[in-house]
1. From which structure (P, Q) was relative contact order in percent (Cα under 8 Å, 6 or more apart) calculated, if the value obtained is 13?
2. One of P, Q was used to compute distance in nm of label points 7 Å out along Cα→Cβ at positions 62 and 134, and the result was 2.9. Which label is that?
3. Quick check on the output: -0.41 is log10 I(q)/I(0) by the Debye sum over Cα atoms at q = 0.11 Å⁻¹, derived from one of P, Q. Which one produced it?
4. Here mean count of other Cβ atoms within 10 Å over residues 78-85 has been calculated and equals 11.4, so which of P, Q was it run on?
5. Could you figure out which one of P, Q the value 4.1 for distance in nm of label points 7 Å out along Cα→Cβ at positions 22 and 118 was computed from?
6. Which structure, out of P, Q, was helix-only ellipticity at 222 nm (-39500 (n - 2.57) for each DSSP H run of 4 or more, over all residues; to 500) derived from, given a value of -9500?
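What follows draws every value from the coordinates through simple rules; no lab data is involved. Bear in mind that the values here come from a model prediction, so they are computed numbers and not experimental data. Cβ atoms are built from the backbone, for glycine too; each structure is taken alone.
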Structure P
Amino acid sequence: MKSVDIYTIVDPDTTSENQSPNYISANDVKYLNEWVSEGGIMLLLANDKPNCEFTHFNELSKTFGFYFQTQTLNKVSNSNWEMAAETNLLDHPLFSGEQKIYMKDVAPVVLSLNAKPVLKDNNHVLIAETQFGNGYVLAVGESLAIQ
């Protein structure tokens, strides 16, 4: 990955989605930690519990100060997308010029180490970030749509 600047991990498969998912291993965790520390940028996108493998994914994320919970927030009934609207956006470059985003079926993030919240809803962190060595990691409890 020497020529890669940004690496994204999206919604790791569960066995109900894929008969033989490729779980993150201890060697993967070590390698990715070194890569980020040397200046890599990593985006971690989870999903809600039925649709995301958390056990192995959290082995990686917790080394950066994130732990995705198996709880599901911002459930949407029918097509009532406003149930997933987030309007309490911090002054952060991710939200530059935006007033509202939508995050449906979110896995909240517990923070440790130097991780900081980017978006909170009540007492739940939905998006977090951390500087890690010379690199950066952004953790999102779901895919997001910016209006």
Structure Q
Amino acid sequence: MRRTMDKSKYGITWQKRNRLMDLDFANDIAIVAEEENVRQEMTTKLEEQSAQVGLNISRKKTKAMGITQRSSPQPIAVAQGNIEYVERFTYLGSVIFSDGDVKADINTRLAKAAAVFRRLDNVWRSSTLSLKIKVDLYTSFMVSTAMYASETWKS
């Protein structure tokens, strides 16, 4: 990624003089850019650098999302064709919308926490477990499940 993202115009301004160009997790990469033509340039450069080490960008697995006022953003092309633009994307269990709305993500998180709660019904009904243990389990499982990635929600 360092060889790919070597231009000062790539990414977005981050902490005054720094630039945020990509977010990486395991084998996933999110490219960040302010300008549409720069997104294409970054994608092309990533594709070229990846090919040098035997990797390629899968058009079927790759999605693009733009936070823009334009109704039809400029397509991003890879060797296999254009990347599909989406309005909604699930990443690491969080639902991300192009307009930044977090209602669906909050509802998804609450539904997941409720499902965990229901699966532990026998624990909640148990007379052998103390209230303290039940509260600790509730805090550990339900609260953490419901609040996962909440730091990214807009206020």
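1. Derived from the structure labelled Q.
2. Attributed to the structure labelled P.
3. The read-out comes from structure P.
4. Structure of origin is P.
5. Source structure for this number: Q.
6. Q
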